[in-house]
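Dropping the structures in below, format is C-alpha cells.
All of the numbers you see were taken from the coordinates with simple rules; none came from a lab. All figures in this text were calculated on a predicted structure; none of them were measured in a lab. Cβ atoms are built from the backbone, for glycine too; each structure is taken alone.
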Structure P
Amino acid sequence: MKLSIIIPVFNEVRCLNRFANNLKNSFKYQNVEYIFVNDGSNDGSKEWLTKYINEQPNKNYKLINMEKNFGKGRALIEGLKIASGDFFLFQDSDLELDTNDSLEMYKIIEGNSEIKCIFGNRYLSGKLKRNNNYLNELVGKLNTFLFNILFQQSISDLHCGTKLISKEVKNKIKLSVNDFGIEIDIATQIAKNNFPIFEYGISYYARSFEEGKKITWVDGLKSYYYLFKTRFINNPLSTQISLVFSACYMSYVGSFFGQGNGKLLVIIVTLILGLLIGLNRKVIASSIIFLSCYLGSLIGNGNEKIFSTLAGILFGIYISGLLKNYINNNNFKLLKLII
C-alpha cells in the first residue's frame, strides 16, 4: 500500500525543520509520497521547502508552489490532483498535531478494509492537550453539533486538520472550498456519500496568534455559511425540489398558530422542520406528511388542534419512513427520486 501525505504550508518557516524531521521519522518504515504545497508563503517557507526537497535522496518528495495565498482548501485540492497513493493523509505543518498519531491512524486504516476514512479527534484521547483559546474550541464544538444534526452523524471534532481517507473516498468527493472551510467540505461530502466516519484520539498543542495561528473569527462565521450551503444548496435536483416543497407547506401550517411575534416564531420553527423533512423525504413521501398534518388540523379547536396537528406530522413521518424503507430495500431506483 502507498500513502500520500498532503501538507499545506503558509508562512511556517519557523516550524518546518522540526515538522519535516518529525514526519520523516514517524513514517520512515512506510511507503510514503510526501506532497508539500506552498500556499503563497512570503516568509522564506518557499525557499526552505525547495532546498529541503532538492536534498532528499529519493523521488517520493514533491513540491507545489502556488503564486499567491489561496487558502488551505485550495492547497489540499491541488495536492490531491498529483497524489498517487492508495490512502491520503491531510497533515498540517504547524506542529499543533503529532505526526506519530497520524501514523497510528494510518496503521488502523491500512489493516482494516472496512474503514474508508478516519478523522483525528482532539477531544477523545487521554493524550496531551494544550489549548488556551476557549472561544475557538466552543465554536468548533458548536459547528460539530450542527453538522451532526444536519447530516445525521455523531462525531466530536469536525475541524481537526488530521484526516485520512482511502482512494475510494477520494474518487467520490469533489472538493471546492479554498479556505479553512475545507474541513466542512470534506466531512459533508463523505457523509453524503454514506461512508462511515471513524475517529481517533490525538494530541493537540494549540498555538496562539503570536505564535502563528491563522484561523480567525471570520473563518468561524464562514463555517455557518458552508454548513448551510453543503446541506441545503449543494444537492441533487430532486432533493432541492423536495426542500422547497416541504419548507413551503410547513411554513403554511405554522401560519395558522400563534399571534404577532409568536406566530412569526412558529413559522420559523416549522420552516426549519420543513427543511429537515425535505432532506429526508422526496416529494411523494413529503406529501404524505402534509396530508397527515392537514387531516390532524381538522380535529378539535385551540390546544387540541395544535396537538392533533403535531400528531398528524409525526404519523406522516412514520408512514412515509416505512414507505421509504420499503422502496430502498427493494431497490426501486426510479421511485427513490420521488419517495
Structure Q
Amino acid sequence: MTDRPDLGARKSAVLHAIVEAYVRSGEPVGSETVAEHAGLGVSSATIRHEMAALEEQGYLSHPHTSAGRIPTDAGYRHYVDSLPVGGKLRDAQRRAIASHFAEAILDLEEVLKGSVQLLSRLTQYAGLAVPPGASEEQLVRLELIDMGPTLMVLAIGQHGRVDKQIFDRPETLDPAAVAEADRKLQAVRGLTYVDAQVQLLQLAATASADEHDLLLVVADALRIATRGERSAHVVVGGVANLADEAQTWRRETLRRLFETLEREQEMLHVLQDVSVGDDVHVTIGAEHPSTGEWEASIVTAPFHAGEATAGTIGIVGPTRMDYLSAMASVSAVAKHLSELATELDQ
C-alpha cells in the first residue's frame, strides 16, 4: 500500500475512536460521538477539523448520505497496527478455548474442524484452517490389518492425521503373506507419505506374488491419502455468520465471497498468499485482490509442530471487524493447536 505520513497523537485518537464506534454500530460516526466517547478534551469543531484532515489523507471516507465518516482500508490498517500484540481474551472466550482443547482427541484433522467452529462462535465470522499436507508428513504408524473377509491399511501421520483404507481380502490369500507384508511396512516408518510410496514399490519388486500385491495396495492407499480432499485443503466453518453480516456487504460482494469459499483450491491459494510470518497476520480489504473484491478482512496465524509450521488457522469477515477480539482469539487457538501438534509430533 502507499506510504502515508505519520499521524499525530490527536489524529490517531480520533481515528481509533471512529473505527471502534463504527465497528460497534455500523453507522457513520460524527464528531459529537467522538467528542463524547474519546475523552480528548477538545471541542466538536476541532474534532471535525481532524476528521476532515483524516479524510483528505485517505484514512476516512464520507458517505454522501451522512455527515459522519467511516474508516477506509488504510484507516483499519493504522488501527490494527497500533493494537497490542496478543490482545487479551474475554473470560468467556478463554473458558471456551480451554474447554475445547481439554476435550480434544489426538487426531489433528478432527481437532482443526472443531477449532474452526470454535473460532466462528467466538468471533461471529467464518472460521478457516489449512491442515498439514500429507505429502510431506512423516508416517509414525503403518499397518496392514487382517480383518477376515477384508483387509485394512491404517496410516497415522506425525501430526495426528489418520487414514484408513479397507479392501476385500482375496479368498486364496495366505495369512502368512499378510503377516510378512505387514512386517515389511515397518521399514517405511519415519518416511513421508510420498517417500513411503516409493519405498513400498521397491519392496514389492522383490517380494513374493502375494506380498507384491499387498504392498502395492498399501502404496495405493498412501497415494489416495495425498490427493484430492485428503491433500492440501481448507476446513471452513460458520459461513452462516457471514450471511448475518449481509447488511455490511453488497449482495454481489457477498456472493463472490461465498463462491470462493466453495472453490476450495482458490481459497487455499488466498490463504497461502495472506498467511505470512510466525505471528497473527491481518489482511484488510484491497491489500489483497480477493479480499478487496469481497470487501473483507482475513486474520490468520500459523500453528507449529515443534519448530516446523504445521498449518494455518484464522477467520474471514467484513472489514468492519472487531479486530482486537478476532486477533486475540486466532492467536490463542493457534497457540493451543501448536501445543497439541507438538505433543503429537513427539
Q | Label whose coordinates, when Rg/Rh (Cα atoms, Kirkwood Rh), for residues 129-256 alone is calculated, return 1.21 (choices P, Q) | A | Q
Q.
Comparing distance in nm of label points 7 Å out along Cα→Cβ at positions 81 and 225 across P, Q, which structure shows the greatest value?
A. Q
Q | Which of P, Q leads on mean count of other Cβ atoms within 10 Å over residues 97-104, largest value | A | P
Q) Here Rg and Dmax of the Cα atoms in Å was calculated and came to 25.8, 92; which of the structures P, Q was it taken from? A) Q
(Q) If you rank structures P, Q by mean count of other Cβ atoms within 10 Å over residues 49-56, which sits at the top with the largest value? (A) Q
Q) For structures P, Q, which has the highest computed value of distance in nm of label points 7 Å out along Cα→Cβ at positions 9 and 41? A) Q
Q: Supply the structure label, taken from P, Q, corresponding to relative contact order in percent (Cα under 8 Å, 6 or more apart) with the calculated value 18.
A: Q
Q. So distance in nm of label points 7 Å out along Cα→Cβ at positions 161 and 305, computed for just one structure, reads 0.9; which one of P, Q is that?
A. Q
Q: Tell me which of P, Q gives -17500 when you compute helix-only ellipticity at 222 nm (-39500 (n - 2.57) for each DSSP H run of 4 or more, over all residues; to 500).
A: P
